[in-house]
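Trainee: Several structures are given next for inspection.
All of the numbers you see were taken from the coordinates with simple rules; none came from a lab. Computed from a predicted structure; not experimentally measured. Cβ atoms are built from the backbone, for glycine too; each structure is taken alone.
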Structure 1
Amino acid sequence: MKRYLLTLYILCTISLISWAQPRISTNRETHHFGQIEWQKPVKVDFAITNTGDKPLVLSNVTVSCACAVADWTKAPIAPGEKGTVTATFDAKQLGRFHKSIGIYSNATPNLIYLHFVGEVVQKITDFTNYDLASIGQIMIDKTEIEFPDTHKGEQPTMELMIVNQSSAPYEPVLMHLPHYIKMTKEPNVLQKGEKGVITLTLDTDRLSDLGLTQTSVYLSRFAGDKVSEENEIPLSAVVLPDFSGLSESDRINAPVIHLSRTDVDLSDQLEKKNKATYDITIGNTGKSPLQINKLQVFNPAVGVSLRKSTLAAGEHTRLRITLEKKNLKKKRQLRILLISNDPVHPKSIINLRLSKEQPQ
């Protein structure tokens, strides 16, 4: 009997060991680029998920020609977590292409193949594989222009792809362009079916304040067009302090912001009354004074009250949040933005929730 139990134990152990292993899965096996422009490199990201119960290690990634290069997540991917395999294709040769990516890992099988296909052309005529929105007979690839977080003094750019689907020549124009945005376009006039690009440059030195700046621009659909909700494109930018002049010593001794919560659920309070309040503690765990330069809300229902905007090292203060149900605008963001002189985390976001669901 003992021998039988020992044998059963060994067999179960072997079975568990053989079952416990990394498993690799991808969000898709083939990416279709459609038509892409000659000599304009394109990039594709494949999401890699470890569906096993041991860490997944991507040991190497190869591509089927010298016309593409690959990069991948080098750190082990924990069970249930995701990594990325990225391929960049140079588009130097005209014509159709079908390329393969080989991914080597410690999963079984240890080699799988992914693919990307498309056609390199001198002029794009088929926009089927592009995610475009219509403003009249003009197609655009962004319905909102959101600049990445930018430090004061920088001049980041954003591109807006435009396709003329009308039967007449079209000159792209953005109306109500703010003074801190510079626009260039290529070409100046788009013929029927032609693609162009508007490049917008943000001059942060022309913005007088830190934090979020929001406005709207309007894409003219034809000569003499007027502004309306139909051709409105929201534009936003978050400007952070300039830390380029900090020395190594300044960074070592810099302030460090700490918030007791960054996700606040007010649903229980608002079920019982029309006004909810919540206190968040803001602390400075760094070695020099913390300055809260900007505190912004985006919904008229949200109110904030900050006891102190400058905190010495080791000091704390209270941020009181109030939310009034009667002033709630559902299309406005329920979040609070803080800009500070912490060079590592100059932007802090507090999300407010009105349900048990995910943060807004």
Structure 2
Amino acid sequence: MYNIIRKTLAIVPVAALVFCGGQSLAQNGKYVLKGNLASAKGKIYLGHELEGKPVIIDSASVVNGTFTFKGSVKQPDFYSLSNKNLKYPIQFILENSAITITQSADSLARPEIKGSAAQDVYKGFYEGPWKGITAKAGDIYGRLDKAGKSGKIDSITRAGFDREFRTLDTLNIAAVKAYVIQHPASAGSAAIIYERFIGYPNFPVATDLFALLTKENQQSAIGSQITAALQTDAKTAKGKIAPAISMADKDGKIVKLSDFKGKYVLIDFWASWCGPCRKENPNVVAAYKKYHDKGFEILGISLDSKKDAWLKAIAADGLSWTHVSELQGWSNTAATAYGVKSVPASFLLDPEGKVVGKDLRGEELNKTLAGLFK
């Protein structure tokens, strides 16, 4: 559970993610999206995800940093603005209202978005309760990094840090729950649930929090995405036969998940660019060395897009098990089938191909394997 906090803070800083929704301000059910982005030049693109793939739905010329989009949407939903001079796409929820987006020349500055009550709800969480969570996490990470550099992380030390992260995760869940209860009808609350517990998966918590939303909010575009994610997760629930996988290794040879039948196998989703994945790799290596001869296998599935970076990371981290990748980043078919929204992510299967554990890391992985191979 604590991996949610660790992955959230380590991979994606809470930056240019802004969620809008609420009372319509534009006339005739249309949206008017006006922007003033100091660093933007040339064309700016309005994107949306359709059937799991990003699609550009409109473009506009940028004149002295300003631009305008007009149109209509059936329901508020996730959209993004991208430009060659923006370091990160600006993600937000587009709705039929008058919305303004401004950002200074500082590419790391959070854009200011006005025109929606739900935006205020979303922003209020990150400028309020979330700050307390990140402050505590920062302290733990600081001590963890210091211990790592000094070479003083043994199993007892790591177990202590794991307990701290679990406590922090409990605080995180409580903070989001209290906030959602205050704003059950807001698209901002649905967005927070999606971001915190679907994007960084903790599906049991997402299910509990989703039940706190109003029926209308549950059936909204974002609510439907939460529902779809929960349904995908159910396909890999404990006791379920894991979805089939067929993918090429570094030499182009097709590897199938069924090749591992008869053994316990850890399906490990990772990437060379994923800091938490690389930090966790020594633990996975140790587990592989300890239990491989007893019937434990690992199938590493990389979400890399560059082969050289993928192979270099395998060699550098000493990952001696089977590796496959489509080199298509987040468009990886196995990641889609397993509902993977962040890495590291893992699924432990028994010899019959049934799921017996998810996202087992550190001591949790060691304890589970020790129980299976005792």
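Trainee: Going by distance in nm of label points 7 Å out along Cα→Cβ at positions 35 and 59, which of structures 1, 2 comes out largest?
Mentor: Top value of distance in nm of label points 7 Å out along Cα→Cβ at positions 35 and 59 goes to structure 1.
Trainee: Tell me which structure, out of 1, 2, gives 16 once relative contact order in percent (Cα under 8 Å, 6 or more apart) is calculated.
Mentor: This figure was derived from 2.
Trainee: For which of the structures 1, 2 does the calculation of distance in nm of label points 7 Å out along Cα→Cβ at positions 99 and 219 return 2.9?
Mentor: Only structure 1 yields this read-out.
Trainee: Comparing structures 1, 2 by volume of the Cα convex hull per residue in Å³, which one has the largest value?
Mentor: Top value of volume of the Cα convex hull per residue in Å³ goes to structure 1.
Trainee: Something else: Of structures 1, 2, which gives -12000 when helix-only ellipticity at 222 nm (-39500 (n - 2.57) for each DSSP H run of 4 or more, over all residues; to 500) is computed from the coordinates?
Mentor: 2
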